[in-house]
Structure I
Amino acid sequence: MGWTSGSSARPRSSRVTIRRALSICAALLILSAPLPASAQLRGHGGPVRALAIAADGRMAISGGFDQSAILWAIDQGTALTVLRFHDGAVNAVAALDEGRFVTASADGRIALWQGGRPEPVEVFADHSGPIVALAVSPDRTHLASASWDGTAHIRPLAGGMVRVLGGHAGNVNAVAFLADGRPVTGGYDATLRVWPRTETDEPPRIVQLPSPINAVAVTQDGEIAAAGADSVVRFLSADGTLRASVDLATNPVIGLAVSPDGRRVAAATVAGTVALIDRRAAKVAFSLVGPGLPVWSLAFRPDGTELLTGGGDRLVRRWDARTGDPIGPLSMPRPADSLAAYKGDHGAEVFRACVACHSLTPEDGHRAGPTLSGVFGRRIATADGYTFSPALKGLDIVWDARTIAKLFEIGPSRYTPGTKMPEQTINDPDDREALVRFLEKATKTR
């Protein structure tokens, strides 16, 4: 399935303060018996999409495809609070000062949380597309957000005008700050952009790379690590000069993190491995090998001795960053392959890219997207128990072989405007036909 760029519309710059009752679960999302301090962190109902660790190193926040965020006490191995607010996957999280956390979602909203409060203290709604990355400035005064609306926003945390960084041709997938406060963005258009620190007429420095950029990270000495679809982690200076590159073979990179001392860069891949790269030598020191599912997110603890990863197995895993050894039991049951019964079915293989967001049976329930059980003959935005955007509720579409094929022929943003679904098309008509045939039989209710 091909991934295409999202909307490039310029969003409004408004900030909304809300008071709405939210369903907050005080967290005992742990195994049936109390967990030892070395155990992995289990609690999300879908892949773990984002991770951040508080400055004191004791607490972490994770965001998931299940539309929730979880605050963790790392050493106790317990979930403290489940934060439920967003209407889409929680794609990005950040830890601020004074017990505050930030979540951002496919619903286009950013929520600011204060520890101990059962609802966001502020919500920002100035993006017009899914938000996929967050970064906090080195002086802790500004928050950057990257969105598939084609922009990045720089927001003063004390309040004030939001700076909009426009110019990418398509999705902005990554954002970071250099040590001097200059924002750095990376996008689907395969450009890395280094922006002036403040709003000026000076254009950004643009570096064209060979393939779309999924992740960007910066070091205290001003080097930029960028990686993406071609599986290569590149190390560049702020002026765009390439110093070195590390090829991770056929594993597209979807996440990067720099160790606190700047000596190593962790690169998370779609194949499920995490490469720990010696930055100066530009060589892989060792790799972390999990259950073979995508690793979406990673974060170092402040002392640099431990790395947390989150991925398709729905767990936050803990690793010794010095040796690569797992902390606690590594061997946990891999989630069952829901498509195993359809081995050899070409349509099932086309659908495999959708499994992270959609289930096929009512027993598996909703994920980031609604279950597709019984989808044929169902009016759009009417699946019970799932929150749909108002724009979808106003569309006159009933799902059948023709409308599902059309969705993937022209793309969700054109066929279902206002959707939170990632923009994707299936260009081969035979693949579309195979997918429709598969869904007709796999989603039948019994």
Structure II
Amino acid sequence: MWKSDNGMYTNVVNIADVDLVESLLRQEGKYPIRADMKLWKDHRNLRDLSYGPFIEDGHQWHKLRTVLNQRMLKPAEAVLYTGAVNEVVTDFLTMLDDLRKETPSGVTVNDIANVLYRFAFEGISYILFESRIGCLEKTIPPESQKFINSIGAMLKYSVFVTILPVWTQNLLPFYRKFLENWDNIFAFGNKLIDQKLEKIQACLERGEEVQGEYLTYLLSSGKLTNKEVYGSIPELLLAGVDTTSNTLSWALYHLARDPDTQQSLYQEVTSIVPGDGVPTAEDLAKMPLLKAVIKETLRMYPVVPTNSRVIAEKSITVGGYRFPKDTLFALSHYQISRDEDNFPEPSKFLPHRWLRDNKIKNNPFSSIPFGYGVRACVGRRIAELEMYLALSRIMKKYEVRPDPRGGEVTPMARIVLTPSRPINLQFLERPESESG
């Protein structure tokens, strides 16, 4: 446990010990705060927009999360989206097949993380907006491409404006570009929400029942104002992309380098879903190795390597030290999940360590990639559903091998953990007799 200063964040208490993290999180109270998202709040205040679940605090945050959790956070509710996710996976596999055939080898897919990013974007957009946005088409529609580019640019410029002093905001272009890209994100989301509102209104005028899933529920339930919906959807969208795309990229990277585990996973999937069958939610429940592969990947590569907490309601004691309320804590999940005291051979990809017969007894806080408690990731069940369905169906169709020209790929932190360079993989189509 140590203190550090970084840009606008001073006197940050860093924790890289699992027992201290547990002690802190068990004292977080009813309204925990991740960190003061001042820059994001600045944009919302300047544009008169409602705060979303990432940046809202206190009782209003609790009210917002309580509504947003519905139709998403419970496993039984996530099952509702199995058909939609499988539809997107089918289109993704078609795109993957086209991409590999376009390369000289006929089997290589370059920069798989970028390809999976398009899949994850299409998947979460379909769930949140209840409409397809064309990320898996040969040519992405210009509006959708601008939206994707704006999210990447907003995250990039947020790093600059966080580190640089406030007085540079009017001198350097980074703050202006940060705001502009947020504007693009909201403009795209608002347009799709408006389209859904028009459809709902048309149904009501015709006296028809309003049908739909997540966005329809938010707009028609009356539990949130339209302004609150407009403020929340873009933040949910941001949270729903990197987890799925980066985790699947790392999982395929390691499975390609571990043919024995890949073969075991292939056998598990095809034993439950033989032939041309498509996995259902019930099928996924019978695939422990599939879930272990995702768990191990998230242990080695937590999407958010360092999370934060502010305990706003009271002073607390951690590790024998007393801290006043509103202290900012940085939780070093990446270091904790790669600590040999928590996981033997922590740098090795060993999914079997999560299976019931092999599972070691360790502190459950040693790997919490989706966070903990009431501030945990609202989209966890959706992300898991997407990853399970995509990986199981990739395994059914392809044997994945490393790019012969490639070497080792290491992680790099840019707010979220990403590959330091493109991951190129070979996808060899399995013989029909083998997969059937």
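Computing Rg and Dmax of the Cα atoms in Å gives 21.0, 62 for which of I, II? Structure I accounts for this read-out. If you line up I, II by relative contact order in percent (Cα under 8 Å, 6 or more apart), the top spot, with the largest value, goes to II. Computing helix-only ellipticity at 222 nm (-39500 (n - 2.57) for each DSSP H run of 4 or more, over all residues; to 500) across structures I, II gives -2000 for structure I.
Supply the structure label, taken from I, II, corresponding to mean count of other Cβ atoms within 10 Å over residues 102-109 with the calculated value 26.0. Show your work: numbers first, answer last.
Details: I: 26.0; II: 14.8.
Going through each structure in turn, the value belongs to I.
Taking percent of Cα pairs over 17 Å apart, for residues 174-285 alone as the criterion, the largest value within structures I, II is that of II.
Values quoted throughout were computed directly from the atomic coordinates according to the rules given, and no laboratory measurement underlies them. Everything quoted here is computed from the prediction, not taken from an experiment. Cβ atoms are built from the backbone, for glycine too; each structure is taken alone.
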